[in-house]
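Structures incoming, each one as structure tokens.
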Structure 1
Amino acid sequence: MHAVAAWFRGRTDVALHAIHVNHQLQAASESMASCCRQACENLNVPLTVIRVNVERGESLESQAREARYAVFDEQLQAGELLLMAHHANDQAETVLFRLIRGSGSRGLAGIPAERSLGNGRLVRPLLNLTRERLHALAVAWNLTWVDDPSNDDPSIDRNYIRHRVLEPLGSRWPGGVASIVRSARQSAEASELTHKLALLQLRDVRDEQGRLDALRLAALDVPEQKNLLRWWLIDQALEPPPASRLEQGLADLLSAAEDRMPALVGEGYVIRRFRDALYCTGHESAPIREAVAWDIREPLEWAGGRLHVLGNAVPPLALVVTSRKGGERLRPRPGGPSRPLKKWLQEQDVPPWERERIPLVWKGEELVAVAGLWLSPTLFGPPSEASWRIVWERDCR
């Protein structure tokens, strides 16, 4: 805060504001909040103090972090930056901790220098400065601070790495922290390359409804299969399973007989195979909405997915969307015979878990679309005008 306030002093195009999250987990928490108030008052920086309630139990540090970042997410406005003071030693601790847990290149990239957060961005400008360097600067500038007593508790994994691993390592190899930070940057570069590879391969493996073609995925080398699946999940804000479970689960999905429906269960989602496609769904199906009016020029959230139109010259149609109730019929060809929807969905290889969720689109009493599968020609004029289609894009979350 001292450095930021000095850097932006006199600038009229930058508004500086501080936020302190009080977790209320230790006796020193009020002293920390008071220290923040005094520092911000001295620097003439507005401060917001927010108290959060964290349930004591397992993974207390993780729960406190989730509560803290939930506050940041809520407070950040569009165009704002949240500056955080993580430094090189924090980065080294994170990399060592993830190395012990067996993380890959994405995990060994450590703490990102910046990322999106809520409506704004989180930036960590001090990642290349060591704790010792920052401490020396604070002393030279006659700053005051409060030490967090929980940082000395060796029962906390990160503290154990700090005091029992990094400190002895630094005595033996003074440049050890800098080397670990450099390795983290290299891992971040490697991770970004694997992401770009996955995006290129997804063009051929993923369809417009978000499913993966199991046969095309199986044609890739095993490391490429695992990399593609990981990034497919990460890009949906989902955490991939641990490496061993992902590898075995992926092998089961790709080698399953046609009459089997294997599943790979993750944290808050399930990857299932049906016929030759992989589907990602939530553990619990999203609630099915009642009949809802739909202007097809605007997207519509539906049963854990997104209903929208692709194409050109989309007309201003007002239709109605429902789920299956039973007994519906559709007429594939104008003037032709109608058919039971249930049997038709089976013939289209729609997975059993989707048959009750799939959006049905109506114009009056007539079923005119089964999202992503069929669109009645009665919605168009001459065949040359059929320039759009309805898509139901699934969402794992």
Structure 2
Amino acid sequence: MENKNFKFIDGTVTSPLGFTAQGVCASIKPSNTTKRDLALIYCEKPCTAAAVYTKNLVKSSTIQVTKKHLENGIAQAVIVNSGNANTCNADGVEVAEKMCEIAAETLSVNPDDVIVASTGVIGQPLPIETVVKGAAEMKGKLSKDGGTNAAEAIMTTDTVKKEMAMEMTLGGKKVTVGGIAKGSGMIHINMGTMLSFVTTDAAVSAEMLECALREAVEDSYNMVSVDGDTSTNDTLAIMASGLAGNEPINEKNEDYKIFVAGLTEAFKSLAKQLAGDGEGATKLLVCTVDGAKTKKDAVTVSKSIICSSLLKAAMFGADANWGRVLCAIGYSGADVDITKVDVSFQSCKGEILVCKDGAGVEFSEEKAKEILLEKEINILVSLNDGDGKAEAYGCDLTYDYVKINGDYRT
């Protein structure tokens, strides 16, 4: 989606003014000594900052430390590792704090202004010497070109890096938003996100930045599900340098609304990348629901559909089994008149109506299969009972999901 106020550009987390980054192999992943697994993101000046986190009661120690560091709404750097979650470890908080101290020494910033995050295997101690080694390797090497290396360094079972950049106009000034994300499995809706770090050069107060973050996450990251498991480490953090020179956003005015709209589309871009790279996935599923009595009903229905294991398996097999869509709507708990429901499947190969007024219609199975063999599938649901709309993101369920998770730890 683009409008006169924002457009996507080639770029990453370092695209906004003031930001540099880098990622290296610190050998945190014991079974692999070549993949990057430690990243630093830095701003030349302290930023306003905010974050949202997993709603799982079991949380990484990094979340406890980051929450404390962001109490004043200020941050200047991020340190993040992959390969080890630093979760359910007796020394977890101590290690997370030490990581912040290492980043602070490397970048000459205040340790309390460092955001820390980890991702990987739960319950294994994180050897701090690997972080020391990796940080030393990055000292003096952060750059505008290092954002892509940082995106690679936060990957676990991801098969591709996820990054994004966008420009928007606020009060006549060009403002840039950049971001990276990781996530392939253990991803489920109704939480902060997987791991994602977003930067902007917009001038915005810490209070308004947190408000914008929480608004934008609802229609983006909180609408993603890969496998129904909410991670213990989910963190979405945003830093704003203010270097764009726009009139500072200190209230919910017109510029704030534009900022939230742009941020939402930026988050959706990363959310779709996450869903499309679900563990073992071959297809991105986008479920669009309209005509609901309320937005809440539309959200409930769309989430229920993309979370259905049976529907996900049918999409893997390019089987237009629309009954599984109706089934998921039926148990969703939303206020729906099933006799009004229409369902279509759509991809770059076309669109086909498979259900009208809650009942099957004649359609070409051959055409449906052609549509469903594509890499991105749109499941279009019209409830024909109101103005509520929502869009959720998921992926198909394949044999490889079980293979990947059957020996993930070993």
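Read-outs: derived from the displayed coordinates by stated rules, not from any lab. Values in this document were obtained by computation on a predicted structure and should not be read as measured data. Cβ atoms are built from the backbone, for glycine too; each structure is taken alone.
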A value of 26.6 was computed for mean count of other Cβ atoms within 10 Å over residues 78-85; which of 1, 2 is the source structure? 2
Structure responsible for -9000, with helix-only ellipticity at 222 nm (-39500 (n - 2.57) for each DSSP H run of 4 or more, over all residues; to 500) calculated and labels 1, 2 on offer: 2
If distance in nm of label points 7 Å out along Cα→Cβ at positions 166 and 310 is calculated from each of 1, 2, which structure is the one that comes out at 4.7? 1
Figure out for me which of the structures 1, 2 the number 28, 54, 17, 0 belongs to, where P(r) over Cα pairs in 20 Å bins from 0, in percent was derived from the coordinates. 2
Can you spot which of 1, 2 the value 35, 25, 18 was calculated from, given it is Cα extents along the principal axes in Å, for residues 38-125 alone? 2
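Please state which of the structures 1, 2 yields 23.2 when mean count of other Cβ atoms within 10 Å over residues 22-29 is computed from it.
Working: 1: 13.8; 2: 23.2.
It must be structure 2, since only it matches.
Work out which structure the value 10 belongs to, where relative contact order in percent (Cα under 8 Å, 6 or more apart) was derived from one of 1, 2. Mind dumping the intermediate values first?
On the way: 1: 10; 2: 17.
For relative contact order in percent (Cα under 8 Å, 6 or more apart), the value 10 is produced by structure 1.
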